[in-house]
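What follows is calculated from the coordinates using simple rules that are stated; it is not laboratory data. Since we're looking at a predicted model, the values are computed, not measured. Cβ atoms are built from the backbone, for glycine too; each structure is taken alone.
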Structure 1
């Protein structure tokens, strides 16, 4: 095959995945899909090897091949017919949590199985013990909703009506859930049709050959970058706040081995699986490991299974990063986020041109739902919250950006929520008062978001990680600020929390959310005084912090007082030297 044809077919497959992504976003009924974009789409070959992806949640995209191979294992390579659609969400080997549902459709050409079109996204409701399904207080997976063990939702093009009726009967928002499902079905069908058009133009053998070439090229490119990296062993440890059931922190750790022929992320020694739902299933652990690997090797080229073939993930069964059934996994991101962050922390100083200091590192996920007084219909708002990222060599941190695993996620528009739900926003600003994350290159800021319930009632569920152990600084930089939320009820003192399950709210109650800033990079006293002055003018640094942490004294008109700054910095360095001694 000539390189021009290979390039056209590869881009055709990527376009097929992107078309799937657009179709689902335009046909879904839940804002978490069509506004937040909490989903991902991709194409695998006939073996279940990842070949092409669209933009979306990176940790979803990295599980599509795992779920497809699990479906092949269940049904056998000859167990599919044209028009089949498989539904899968059992998390332990190939998933994340039950709300994240995968649909897989086989693609046939010339009577042979050629590929699979797959998509995975967050269904707002999947049953379980609380509204919205995921809950920080679950203790076994049976409390978290319906499980679909790679069964056929469609068989030879005909819907499994009995299974759809079971779904309808077991979710609190059937119109939203089934509407999202129908959009997802359309998505995989569009992907199948797009691959069929490629086959019609180039032939099944050419498309099949191109898939193999794409995979091999991904592996060769990964090995080429690995050959130039600083080989060796790197370690890191950290602490997860708690498991949602007890207040005890959990130690997690990683050993990273970088070799010319491959990479190993070994999480042995991390805490046993937790009683609460913060456990990261092995599928989620693997997918997050792939995300950080791609960031390390080559974040700009298309991602394929070939890239990931150089990676080995070790997580002992029964640990927090590879729990055994029926361990709860509803808020799995609280554990899963540490997979990437630990590797990041281990390699940050070895690769300062590629990795920044720690970030707020949590989905900071919330659910608000109930019955809308105006319509008598159920409403559900499921959303992540953005936060601050760390500074790095040569750059300040990003402000108001989602954490690593959320990828192409978008913030929910205020106008959409206020128009469609009984919620009114009271405040939505950058958190300029956190006053952490100082460094030669400072961190970005988190956010403050507050909304008031304008309904007779609502239920609120939330899980915010890194509340007790904020983001880490690097190369002498200051650590970040915590994630938390405050519940304000008239006549009651405000309550500051990091996790809550199905809290009943009344009209007039306010929830105010704070996401943390990231860590700073480098000694704050080495920051350019002119940059500190600019930070003060722009509201990123308070004037008191400029003097006490950065040693920069400003004049009345906001300019740097050079002699006073030199004296102030000398004094701070002397005090630090005495403290260290």
Structure 2
């Protein structure tokens, strides 16, 4: 909408000038060209059409630029032009363990139980559907009825569906397949007359006479399947049956981060004995989560597509940190960063790509917890999640062989937030404190900044709450308080041994003078300064220099992570109300 903003065409002026021109040219009275006259009505219709034409031109110019486009069709189309295939939802994957119930097994007259590939089951906790995924060459798994050890099985969230069309026999033929639920990004299989066609990224990856195809995210939804020509891939003959099988997924919602026994499962389909008899798997096996069912992600947002499409690698390899950021952004992390240290004096880690990932805590919080009470482990990746990321990147086949990956654990630093208020006597203190807590919680859950957490942001939020006359706040750094209590702090720095070519971490003990405040973690404005790989949290569990203990969570009676103190209550007179209403109208 910015293209014509500074040069808006005023159609009222154009219409007025046109009427004046007709009056002067034909020496007619102005009442001949009023809205009730035929000529006036024609002029109004032409003016409306002119406006529509200019709006169409403006909209077309806006939608031609990926940074200003608003329609999915435009953004996806422009992204495809630069070689970026927008990511569809990803299914959560993990491992369950089956343990045979000895009492149930004794009632079955068979030597083993068969579980077929793609057998369906449902998680009763979240209501989503999953299926068993065996190896590519396995159609079923045979489990000895006397097996005492737990049997691991990989499962994937989603439902299988397939569609079939008839080929038209033309070169570079393409077909669009849509579904009521989103189609998974990676689990798509294409068959022509029952023969599998391998999926590649580009037409130029197709070699002559090879059974290959491309699968891309549909510009208008679903997926688009493309076949080659005689020089690049084979052409499906006219009338050939093209079958596309895919997984319909629920994306991020299908994740199960917990390995608790409270996660319950229900088998939708039966198993079979070696004699061909059907058996109820629910009665025969107890199911537990072995490895968390994770890496489920929602579809790439339009805003993310606008950012990462220009950074697409046409070689489809992870050649630089930007490529890793693009790949991992699809997993709905709150923050994704990748970097190298090739420009320092230490050479041995020049081929290492460091990954710093912060999960979306807002989507991990349980119903009965919030930012201040959620398990602190929810704020960073556990070993299972890191292992899943390593495995995903390895399976992608895009990593350069000489490159090593290192997922960095965040350096957690804790702060307390003290808020001081002056409020009016017409509002309830408890209500104001609850509203402030909600706004602070929302801000901390959604903050994307990686340089600082400024006090001014929070002050602006609180000032807009009705009933607040004035507000001040301060952060208290646990690291800084610890240094003042101990009388020193440890400063770490990396140094290079140029003779041996090794990097070492040197520590230096910095002694504090009496009453010295080093303000560690805070700048001169009292804002939180975020260092490299640092994760600042407003959480308790530590003492300050005065011996006050800041409890983890929220406690209105004691020092805790968030402390809201009403310093003064003033009378809200009529003049003050009038002044505040005028101030509100100016916002």
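A value of -7000 was computed for helix-only ellipticity at 222 nm (-39500 (n - 2.57) for each DSSP H run of 4 or more, over all residues; to 500); which of 1, 2 is the source structure?
On the way: 1: -10000; 2: -7000.
So the calculation was done on 2.
One of 1, 2 was used to calculate Kirkwood radius over Cα pairs in Å, giving 30.0; which? Write out the running numbers ahead of the final one.
Details: 1: 24.8; 2: 30.0.
The value was obtained from structure 2.
16.0 is what came out when mean count of other Cβ atoms within 10 Å over residues 264-271 was calculated for one structure; which of 1, 2 is it? Numbers along the way, then the final one.
Values: 1: 19.6; 2: 16.0.
Corresponding structure: 2.
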Looking at structures 1, 2, which one was distance in nm of label points 7 Å out along Cα→Cβ at positions 144 and 168 calculated from, given that it came out as 2.8?
1
With distance in nm of label points 7 Å out along Cα→Cβ at positions 184 and 360 derived from the coordinates and found to be 2.8, which of 1, 2 does the value describe?
1
Assuming 5.0 is distance in nm of label points 7 Å out along Cα→Cβ at positions 120 and 568 as calculated from a single structure, say which of 1, 2 it is.
1
